[in-house]
1. Quick check: 19.6 is what I get for mean count of other Cβ atoms within 10 Å over residues 202-209, calculated from one of P, Q. Which structure matches?
2. With Kirkwood radius over Cα pairs in Å as the yardstick, tell me which of P, Q scores highest.
3. Upon calculation of helix-only ellipticity at 222 nm (-39500 (n - 2.57) for each DSSP H run of 4 or more, over all residues; to 500) from the atomic coordinates, which of the structures P, Q produces -23500?
4. As an exercise: relative contact order in percent (Cα under 8 Å, 6 or more apart), calculated from one structure in P, Q, equals 14. Which structure is it?
Structure P
Amino acid sequence: MDHAEAPVLEALDAYHQRGHTPFSPPGHKQGRGADPRVRATLGDDVFRGDLLANAGLDDRAKSGHVVERAQALMADAVGADHAFFSTCGSSLSVKSAMLAVAGRHGRILVSRDVHKSVVSGLVLSGLRPTWVHPRYDAELHLAHPPAPDDVRAALDRDSDVAGVLITSPTPYGTCADITAIADLCHERGLPLLVDEAWGAHLPFHERLPTWAMDAGADLCVVSIHKMGAGLEQGSVFHLQGDRVDPTFLAACADMLSTTSPNTLIYAAMDGWRRQMVQHGHDLLTGALDLAADVREHIAKIPGLDPLHADLVGAEASHELDELKILVDVSALGISGYQAADWLREHRAVDVGLSDHRRIEAQLTFADDAGTANLLLDALGAMAEASADLPDPPRVDLPAPRELELDVAMPPRDAFFARTEDVPVERAVGRVCAEQVTPYPPGIPVLLPGERVSEEIVDYLTSGVRAGMVLPDPADPALGTLRVVA
C-alpha cells in the first residue's frame, strides 16, 4: 500500500478547500460559535478539525471509505490482518475485545495484573475470570507479567475458558514471553489477547520488545497516545488469524463506542502511522540512544538508581522497553510520591508513574537533548533537595502471597450486590464491592468479589498516608470501604 497517503488528513483538507458550510453538529460550526476566550487557549484549528465523520469527513453513505482506508493502511503498516480505530481509548477497546472473544462463552483466563479497565469489563459483561497471577518481585515490590508456565498451570487447573488475556508491556515497561504464551494457547485452540496499550511503537524498531502480532497473539489493543504521537483516547485493535471473528469484534466495539467519534483523533492516528512508516525507525533509534545516555547519566547522580538488569531475567520479565526509565529514589530517604511532587512543584517536570520508592520517566521520539538535559537537571536538583524533605511515612508492603486474595464472588455479582460502607478496619474478612486501585499505574489491589485481608488494608491505608492516590473507591481517603452487605 502507498503509505504516503493519509486518508483522514486528506479528507479534512478537501473539506476545507471546498468550503463546506455545516448545518449539522458540532454546534460550534467550525469554531464560529466558540467563546473567544476558549479559542484563545485551544486555538482555532482545534475547532476547524472537529467535524462529523459521516456527512462531514465522508459523505452520509461513507462512500469515500475514508476511515476504512486509514485502518487498512494501519494494518498494513504493522503486518496485521485487520486494524480498527477507537476514539474511546484502550480502556474501551479491551472491553470490546473481551466481549468478542468470551461473550458467547462466559469465561476468560485473565492475568491478575490487568488494568482496571479489564475489571470494569468483567463487571459490565458478567464474564467470569479465571485468574493467573503475575510474578511478584519480593525485593523490588513490583509485578512482572506471568510466565508461560504460570499460564499453562492456570489452564491445567481450569481449561473451560474462551481465551487468555495478558498485559504486556506493563506500566513499568516489562514484557511477557508472548511467543511462548501464544504457542500454548494455540495448542489448546484458544486465542490470546494482549492489552498492549503501552506498545504502539513496538512494531517499528528491532531494539524494542517483540510486538504482540509478531509474537503470534491473535488480538492486541494499543494506545496511540501513550508512546506514539496520537491524541489522548486514540486506540487501535489489531487482529490476525481466524480465532477471532473480525465482524463480531467490530459489532462489539460498535455496541460500546460512541456514535460521534472525534475526527481529530482519527486524523492524529492516521498521520502517526504515515510518520512511523516513513521515518519511525530513525526516530526510534534516536530515542533509544537518548534513553541509554539518560540512564547512564542518572546512574551518576548520588542516591538515584535507574533500574535495568533487575527488570529482565529468568525470574523477572522476558523483555524491557528501554524508553521507560524507572528510577529508584529510596537511597535518598524519600518516596517516589515525594520525588514526583517535588519535581512538579519546583521544576514543572511531570513523571508518568510514582510509587513508594520509584518514579518513571518515559521518553519517546519527541524527546531530544534539550528535554533530556532538563530532566537530568531536575533530577539532580531533586536529589540535592531530598535532605530537606521529611522522612516519608512507612508503607506496609505485603508479601507476594498476601496479594493473592480469596475470590468469594464474581466481580459483577459483588459490584451490583446490596452494599454497605464500613470503617476500613472492620472490612477485614468482608467481600469487597468496589475497585481499589493505586493510580498510576492503575492495577487494582482490591477487586469486587475478593475477600479483604488485614495485610491489604494495612498496605492501602499506609500507602494513602504516604501519598498513594486511590481514585476509584467511594472514599478515596479509605476511611471506609464498600463491601457486600
Structure Q
Amino acid sequence: MKRHLNIAFFTALLLLSVEVFPQEEKNVIHVESGDDLGNVTDEFQENFFEALKEKAIENHEKAIAALLKCLRIDKKTVVYLELGKNHNALEEFSEAISYLEQARKAAPENEVILAELYEAYFLDKQFEEALPVVEELVAVNPTFSEDLANLYVINEKYDEALQLLDDLDEQWGNSSYRNGLRIQIYGRTGDVQGHIADLEKRIVEDPKNERNYLNLIFVYSEEGNTEKAFEVARQLQEMNPGSELVHLALYKFYLTDESADSAVKSMKVIFNSEEIDQETKFKVLNDFLEYVSEKPELEPELREVVTLFSQEEGNTEIYGQLGNFYLERGRNKEALKYYEMALSEDISNFDVLEKTLDLQLKLKNSQAAANLSENGLEAFPSQPLLYLFNGTALNQLRKFPEAEEILITGLDYLIEEPEMEAKFYRELVITQRGLQNTKKAADFEKKAAQLEKQNIHE
C-alpha cells in the first residue's frame, strides 16, 4: 500500500522555505532620515533637536509640540517628515498622512518620506492610496518590489501582480513569499487551469527555463494531482539532469511510492546543494524521520543522511533532532548517543543539555553526567536544575561531601519551585545517609515529604 504524504508539506519543500504572512499586511522597511537642516535659526535648531530627543525616548506628544514650533519658524520638509513619524508612532495616521503628503510634494523622490507615507497608508488600511506611493518607492528602491506585488493582490490587480512576480523571479530567483502571493491570486480567481495552460505554454516557448517547470510542479501539487506533478518533475530532470531543485519534488514522490533508495539519492543531492537553504533541508530531514519511524529497516540510511547533512551544513543541531526521534521511541541509548554528539561542539542548547543529563543518570553514566553538568554550570551558573543533576551524579559516584555542597548551593537559586525543591531534599537525604548523618537525613526527609504533600493538594 502506498504511503500518503502531506502534499501541502511537499509544496513547502518545493518553495524552499515557508513564510507565514497575512493577506493584507506586510512589514514596511524603515529608513532613517539623514536630512541636513541647512541654515536655520538657533530657536529652530533648539526646538528641532528637542523634538528628536523626545522622539528617541518615545515622548511623541512632546516631540510634536516642539516640531510645531519649528514649523512656525520655517516650513522645512524635514519638519513635515518628523511630524509624520511621530504621528505614525502614536497611530494617528490621518495626521501623519497629512504632514507626509506635504513632505512628498516638496521632495517627491525622497525614499525616507515615501517609505514613511507608505507605512501610514498601509497601517491605516488605505491600500488603494498606498499603491501609487509604493510604485514611486520601487522606482527609487527596487527592494520594495515585493511590497508592491502584495499591494497589487490586495487591490485585486491580479494581472499586474502576476507579471511583477514573474519579473522578480527572473531577477532574484525563487521565493516562497512570492509563491505564497501566487497562491492567494489563484485562490481568489479560481483560474488554476488558466495558470497551468500559461505555464505549459511557457515551457514550450522556453524549454530551458527551469523556473516554469518548478512553478508547474507547484500548481499541480496544490491541486493534488501528484501524477502530473511527478511527470513534470521527470521532464525537468530530462531537460536539466543537473537540476538540484527538482529533487525537492522527486524525493517526496519517491517516498510516496516507497522507493526509499531513490528518495535517499535525492536527499543526498538536496543536502549537498548550495541552492537550497538550511531550513528547507531540515524540513526534508524531518519528513524522512517520520517515514523511517514506520520503516525502521531504513535507519542505516537515516544515519547516513544525518551525517552528510551535519558535515555539509557544519551544524550539529541535527543530532539533537535525531536524539528526539529515538527518545520518543523509548530507545534511550541511541537517543543519548546523538544528544552527546549535539553537545560536543555546543553546550548552549539547554533543552538538549537537560535531556542528555537525564538519560546519563537513568543509564548510570554517572561520571559523564558529573562532568557534563559541571560544564553546564559554567554556561548556566544560575540554573538550579543543573545543580540538582550535578548533585545526583555525585551521589551516584558516592562523592557525598561534594554532593552536599553543590545541592545546598543549588537550593539558593530556587524561587517558589516546591516540586524541584522536594527533589533537592530527596537527593540530600541520600547524601546525608552516605555521610552517615542520620539526623540531617531525617530532617531533609521530613521537608521533602511536606513539600510533596503540599504539591499533591495544589
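All of the numbers you see were taken from the coordinates with simple rules; none came from a lab. Note that this is a predicted model, so its numbers are computed, not measured. Cβ atoms are built from the backbone, for glycine too; each structure is taken alone.
1. Label of the originating structure: P.
2. Top value of Kirkwood radius over Cα pairs in Å, among P, Q, belongs to structure Q.
3. Q
4. This figure was derived from P.
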